[in-house]
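Please find the structures below.
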Structure P
Amino acid sequence: MWAILMHVSINLGVSHLRSIVAIADYESFTSAAHALGVSQSSLSRSVAEAERRLDVTLFERTTRRVELTSHGREIVEHARRMLTDFDDGLTQIERFVTGDRGIVTVACLPSLAATFLPPYVVDFRERHPDVRLQIRDGLRQEVLDAVYSGTVDLALVTTSGTLPGLQQDLLTSDSFYCAVAPTHPFAERPELQWSDLAGQPFIAFGPESSIAAPVRRAVEDARIELGPVMQAQNIGAVAGLAAAGLGVTAVPELVLPMISFAGLVHIPLRPTVERTISLVQVAGRPQTASTRGFVRTLLADRAPH
């Protein structure tokens with residue numbers, strides 16, 4: 001029983017306070033007992049025990065009604081406030097338990113934070129407005145390190161195989177496009193082969209990027225040699241360099257909205273190379289109700305957004 005300390009040597013439980021307030025409201029033991037869903041004898045014992053612990057008389061009982069004493073009126077006023085605070089606190093706890101309050105921290109790649117994730121965040125926040133979502137974007141290894149360390153609840157990353165210790169759920173995939181300046185000869189082509197990139201000056205993402213590995217594998221599979229390669233880590237930097245005519249680049253479809261500022265032309269690359277996007281969590285790690293709710297939102301519709 002949740003005990004409320006009212007004096008050094010006095011302590012009353014919530015049931016005592018509810019009994020006192022109900023009788024004050026209904027001015028009848030019979031009506032108060034009915035409202036509380038207890039027997040009248042049980043209610044009478046609760047009030048008698050409260051009066052004994054407080055060493056005061058709370059009610060004057062007559063054959064027609066029950067009236068508060070002067071001490072009773074003061075104690076009922078305090079009891080109401082305490083019950084309101086207690087019930088409000090229980091409501092907040094219940095909302096944490098049901099997932100309607102809390103914090104969910106998600107790590108993901110910058111391109112996913114900017115393009116894939118927002119529709120899910122909007123959907124979740126409409127249904128759970130009091131849950132705070134924290135999005136931490138970073139490079140793939142940074143994202144995975146955050147999951148393993150427990151500093152985030154879950155992550156969205158590219159996956160090409162099994163990640164040890166992690167539960168993986170496939171969300172979507174995106175294919176690669178060649179992005180070129182409008183003045184480049186490729187700009188008029190409806191599609192390109194990876195082999196068409198042979199000898200072309202190329203703007204590459206750094207090795208830490210999730211984009212670098214699938215592009216490198218596609219180039220190796222095409223058995224070609226690129227022209228001079230210039231590396232940049234940031235998506236904006238790669239787009240800017242390509243827009244300046246310094247080379248062509250290859251980017252996944254989810255990245256295209258992020259480079260629209262550069263005015264590049266995007267041409268599908270064949271054969272299709274896909275980047276797999278997965279939701280990852282530490283296997284067996286307990287999750288809060290709000291985190292489980294966001295996971296359900298992500299998995300409810302796995303079609304590409």
Structure Q
Amino acid sequence: MKLYQTFHTVIDDVDAHGRGTATAEGRILAVPFAFPGDEVDVRPAHREHGILVCELVALTHPSPWRVAPQCDHADRSGGCFWQSVAYEKQLEWKRMIAQMFFDAAGVFLTVPEIIPSTHLFEFRNKMEFAIGEGPKIGTKAPGKWWEIVDMDGCLLLSQESREVVRRVRAFLAQHRVPLWNARQHQGYARYLVIREGKFTHERMVTLITAPGALPGAEDLAALLHPLTTSLYHGINFSLSDTAFADTLTLLAGDPYLHEQVGALKLAISPNSFFQTNSFMIEKLMGAVEDLLQLSPREKLLDLYCGLGLFSLHYA
């Protein structure tokens with residue numbers, strides 16, 4: 001089997017990355033955007049730990065579990081390609097993948113049924129949009145760290161966040177801000193990070209750049225004022241492709257994004273880790289509590305705790 005030579009196959013499984021898999025000529029194939037039951041034409045693109053990663057050339061016969069995605073970018077973006085699969089099947093496959101990890105680690109545990117999300121869209125409280133020449137603002141294509149799928153926001157965030165993306169795009173063009181080239185590690189504007197308080201209706205926006213003063217910072221603050229409660233300029237001093245700010249300058253608004261989780265009111269900073277589906281956090285804490293079966297005298301260590309969400313809840 002040669003690289004870049006197109007051939008026909010049938011997808012029969014998914015791997016830990018959510019890619020469709022098949023076997024041909026004794027080789028395991030991984031195909032992003034393909035799903036079990038699909039009949040496809042694929043082209044091997046590169047080798048990855050003994051697996052041939054293939055590009056989907058054509059879908060010749062769709063899987064019975066395929067549905068029409070709500071997002072126009074679902075067939076290209078690395079973030080949401082399972083949108084093309086019926087949600088009940090997504091849950092089944094995700095449970096299977098979780099079981100795969102436990103089995104590989106030698107942990108004898110049966111993964112229970114997954115509790116479905118109460119919201120399928122506009123549930124995320126954080127998105128990281130890469131910025132590149134064009135200007136392009138969007139998510140990375142799967143397996144292509146240098147390629148940005150250009151989009152005006154995301155259906156997983158609120159409608160207002162999509163307007164934020166559009167306004168930031170206009171700001172970058174108006175002020176001729178140099179845009180990041182991931183291959184050459186050159187440019188200035190690198191990431192746009194949007195965080196939202198789903199129950200407080202607050203919104204924090206961070207524009208992450210290479211070192212240097214942000215041109216037109218006051219204009220950006222004025223442009224985003226109706227849509228944000230916090231606006232930051234963050235600087236990433238490294239060449240690593242991450243939406244992390246080594247330094248942060250508050251341009252406008254409150255230093256923190258606030259969110260209400262049950263009886264807890266949390267103050268979230270730009271670099272903090274927080275569970276991304278606000279609508280499911282209480283269900284998550286309840287599920288963990290049921291599994292722990294804690295007694296009043298037991299001590300609980302909350303490691304890698306981010307904001308300390310579980311510690312605060314159980315205290």
Mean count of other Cβ atoms within 10 Å over residues 12-19: greatest across P, Q for structure P
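For structures P, Q, which has the highest computed value of Rg/Rh (Cα atoms, Kirkwood Rh), for residues 212-267 alone?
Values: P: 0.95; Q: 1.06.
Comparing P, Q by Rg/Rh (Cα atoms, Kirkwood Rh), for residues 212-267 alone, the maximum is at Q.
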Out of P, Q, which structure matches 19.6 when mean projected area of the Cα convex hull in nm², for residues 20-195 alone is calculated? P
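With relative contact order in percent (Cα under 8 Å, 6 or more apart) coming out at 10, pick the structure among P, Q it was computed from.
Derived from Q, not from the others.
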For which of P, Q does mean count of other Cβ atoms within 10 Å over residues 244-251, calculated from the coordinates, equal 15.1? Q
From P, Q, which structure was helix-only ellipticity at 222 nm (-39500 (n - 2.57) for each DSSP H run of 4 or more, over all residues; to 500) = -6000 calculated on? Q
Computing Cα extents along the principal axes in Å for each of P, Q, the value 103, 36, 30 comes from structure P
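Quick check: 1.7 is what I get for distance in nm of label points 7 Å out along Cα→Cβ at positions 204 and 236, calculated from one of P, Q. Which structure matches?
Among P, Q, the structure yielding 1.7 for distance in nm of label points 7 Å out along Cα→Cβ at positions 204 and 236 is Q.
Rule-based calculations on the coordinates, nothing more; no lab input. If you're wondering where the values come from, they're calculated on a predicted model, not measured in any experiment. Cβ atoms are built from the backbone, for glycine too; each structure is taken alone.
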